[in-house]
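Undergrad: What follows are several structures.
Bear in mind that the values in this text are calculations on the coordinates, not laboratory data. Quick caveat, the model's predicted, so the values are computed rather than measured. Cβ atoms are built from the backbone, for glycine too; each structure is taken alone.
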Structure I
């Protein structure tokens, strides 16, 4: 019986070392060498302090900042340890009420905006932590941000244009604006 167990034990130890230690160490080392910024979470620092990650949405609620899309991650949203959508279906009363409340809040915050509201201003992303908003969403928020900062709308629009990321590879996804990066640009221009 020991003759049959020893090869199984040896292969278990060998595969544990290969796939549980050696391979992860090799991949981690390669990522640290080739993609250091991304491997460490794409953290953004200001005055030697981490202010956020370029990859994770965070809540901005003051009028002088662009606001992100809603989040369903965690009890109060934007909790990176509770990433995930709400999984509520389109006929769910809770979702309908939340979207209606988001629309009312969006109109109130943006001078009772009367046009169509971009979907990303009302709905959460699948992770609940999407750092980007649509260009249309950002454009609607320009008057509020300009008024709160006592600046002309044209200068704020130029910052939005400069912060707009194009489609990936020229055809994947939609143009988008990273809220954290845009808000940091706003703070840097005052």
Structure II
């Protein structure tokens, strides 16, 4: 799928931030993902159902980062001039068709790969209503905790998801205990 709709736009502008989240500039998606290590903010939403399974999306093959791997339910960039909550709600609506959810903030952190550095603002929510994945994903499904654990390190998940899964275990357990 290489039509104009199904590709990342390398000229899209992202804010550049310091580790406290304060904007210090801007750069294009291409610059941010091209090894510059310019720190740019992203939002993640972990979607649990009421029996404690975690929804993961399958990244489409046309994505410029980690194509074809399973990843956090919602992951997206904060647009230039956009606040974190607005970005979270926009990305969740665009990727999963979910509106009216109650996001719970989790500890933010810096993720670094060989290609990029992101200031990640993770959130989670519990959602049992319909999920309608858009063509920004290759679909998704709910995963039992044990199935995630059994597949860590096999290459089917993005490195970012695996790191976040390990980093947020305490927060996830607290949420699941509340179900």
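Undergrad: Quick check for you: by mean count of other Cβ atoms within 10 Å over residues 13-20, which of I, II is greatest? Please report the intermediate quantities before stating the final value.
TA: Values: I: 10.2; II: 16.5.
Between I, II, the highest calculated value is found for II.
Undergrad: State the single structure among I, II that was used to calculate mean count of other Cβ atoms within 10 Å over residues 85-92, giving 18.5.
TA: Working: I: 11.1; II: 18.5.
The read-out comes from structure II.
Undergrad: Comparing distance in nm of label points 7 Å out along Cα→Cβ at positions 93 and 157 across I, II, which is largest?
TA: Details: I: 4.5; II: 3.0.
Across I, II, distance in nm of label points 7 Å out along Cα→Cβ at positions 93 and 157 peaks for I.
Undergrad: -14000 is what came out when helix-only ellipticity at 222 nm (-39500 (n - 2.57) for each DSSP H run of 4 or more, over all residues; to 500) was calculated for one structure; which of I, II is it?
TA: Among I, II, the structure yielding -14000 for helix-only ellipticity at 222 nm (-39500 (n - 2.57) for each DSSP H run of 4 or more, over all residues; to 500) is I.
Undergrad: Sticking with this structure for a sec: Here P(r) over Cα pairs in 5 Å bins from 0, in percent has been calculated and equals 1, 8, 17, 22, 23, 17, 9, 3, 1, so which of I, II was it run on? Please report the intermediate quantities before stating the final value.
TA: On the way: I: 1, 7, 12, 15, 16, 14, 10, 6, 5, 4, 3, 3, 2, 1, 1, 0, 0; II: 1, 8, 17, 22, 23, 17, 9, 3, 1.
Matching structure: II.
Undergrad: Comparing structures I, II by distance in nm of label points 7 Å out along Cα→Cβ at positions 109 and 141, which one has the largest value?
TA: Details: I: 0.6; II: 2.7.
By distance in nm of label points 7 Å out along Cα→Cβ at positions 109 and 141, the leading structure of I, II is II.
Undergrad: When relative contact order in percent (Cα under 8 Å, 6 or more apart) is compared over structures I, II, which one is greatest? Please report the intermediate quantities before stating the final value.
TA: Working: I: 20; II: 25.
Top value of relative contact order in percent (Cα under 8 Å, 6 or more apart), among I, II, belongs to structure II.
Undergrad: While we're here: For structures I, II, which has the highest computed value of distance in nm of label points 7 Å out along Cα→Cβ at positions 21 and 77?
TA: Working: I: 4.7; II: 2.0.
Ranking I, II on distance in nm of label points 7 Å out along Cα→Cβ at positions 21 and 77, first place is I.
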